[in-house]
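Q: So, here's a batch of structures to check.
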Structure 1
Amino acid sequence: MNGKVLIVDDDHEIRKLISIYLGNEGLKTQTAGDALEALKWLEEDEFDLIILDIMMPKMDGIEACMKIREERHMPIIMLSAKSENIDKIQGLASGADDYITKPFNSMELMARVKSQLRRYKKYNVDADSNKSIIEIGDLIINTDTRQVWVRKKEVRLTPKEFDILELLARNKGIVLSVSRIYEAVWKEDFFKSDSTVMVHITKIRDKIEEDPKHPIFIKTVWGVGYKI
């Protein structure tokens, strides 16, 4: 099997063990001892899958997963010593594709890795012919021409409105906080009292929703942020 996997865990022995398992299956690996190191690797190299521990110093796996999902779509398998359902729910809600608990069986780990890689590569092949088009129900976004159509009618968005809509659409189903949206679109630090994102979301809804007070596309997750 071909592919490159980023293994993120603060335990050196676990990183080494997983690297051996994956290497025996023909996969290339890169390891990181914490989430901040992993984010640096993601800026420097391309990966097909990430194995991400939840309990880590500096930045935990939940926060790291949400940050990765702002721009990247490769599969993420969460790894944790905890087995409670709430941890699984938090991991999957943050954008992870699968979850496995420690201690893990090597065959189970490889089965999950192979399954996620097959799905990811199939999706990429299917999407290669038209990567610039994002289609969500009656909403169509062309990221090359920066055009948007809703119910077959073109709507005009400002550059920032388009950037926010594209960010949400590329992270379909994932809740993005106001601060993450602001920092991803405006490329600067977010101030807690800033209502810029909320104002822009309101304007986008006015343009794409039939009933802005009962939106179909952009949903508010109270106390957390927004999602499509």
Structure 2
Amino acid sequence: MCFSAEASFGASAILIPSGTVSLYIAMKTDRRYAPLCALPLLFGIQQFFDGMVWVSGANGDFDATRHFSIAYMFFAWLAWPVWIPFATYFVEPCRWRPFYLLGSIVGGMLGASLYFPYFAHEGWLTVEFLPKAIVYDGIETFDFLWPRSVTYGIYIASIVLPPLLSTRREVQIFGLLVFLAFATTYLFFRYAYVSVFCFLGGLISIYLVAMIINLARKKAQPEPTC
């Protein structure tokens, strides 16, 4: 994240095994939760790439910095607005699933429009190293059409609304935590919004580990008898 390579690698070292455990428990307990429970693992991979951006930047290896930055931004722009509504889709009643599928499609279209131009326009993704921050910035596709706040509004809605509007209380809590992460980033860390929001999202995803463990424990409890 924005603090240091050690912070990013440390988060990765926690999130990857945590996500592996939560995914394993979900597969054994209730497979509908498996995509959600994979999030800590995915966040851990993203934080690893963030750490590599720090390291390559410190070494002055600009080609490696660009490659690792593009890998990092894959999760930021493309994975999260697709994966989160897609993951929520599986835990919802059938009548609501088309709305989550639509959210995943909209998120994918937005994310692809923001991400894939990096391969055609080398200067569109810029990485700035501050003393305690990495600022991922540059030109975005829709800058030519409307204010960037509109793009970010659609992006945040595609991530926050699916879990927040879930019919499952435990998923709603996750959605609320994601919203709080966004609010914290917007109020205090706008200068490095991408790295901070993704880092906070990674920390919040630890909740999903506790969630699936709690669901597994409830499922394992015997039915009460008269």
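Since every read-out is calculated from the coordinates, none of them should be taken as a lab result. Remember, it's a predicted structure, so these values are computed and weren't measured experimentally.
Q: Tell me which structure, out of 1, 2, gives -22500 once helix-only ellipticity at 222 nm (-39500 (n - 2.57) for each DSSP H run of 4 or more, over all residues; to 500) is calculated. It would help to have the intermediate numbers written out before the result.
A: Values: 1: -13000; 2: -22500.
Only one of 1, 2 returns -22500 for helix-only ellipticity at 222 nm (-39500 (n - 2.57) for each DSSP H run of 4 or more, over all residues; to 500), namely 2.
Q: Also: A value of 49 was computed for percent of Cα pairs over 24 Å apart; which of 1, 2 is the source structure?
A: Details: 1: 49; 2: 44.
Going label by label, the one that fits is 1.
Q: If we compute relative contact order in percent (Cα under 8 Å, 6 or more apart) for structures 1, 2, which one ends up with the highest value? Spell out each step's value before the answer.
A: Values: 1: 13; 2: 25.
Result for relative contact order in percent (Cα under 8 Å, 6 or more apart) over 1, 2: largest is 2.
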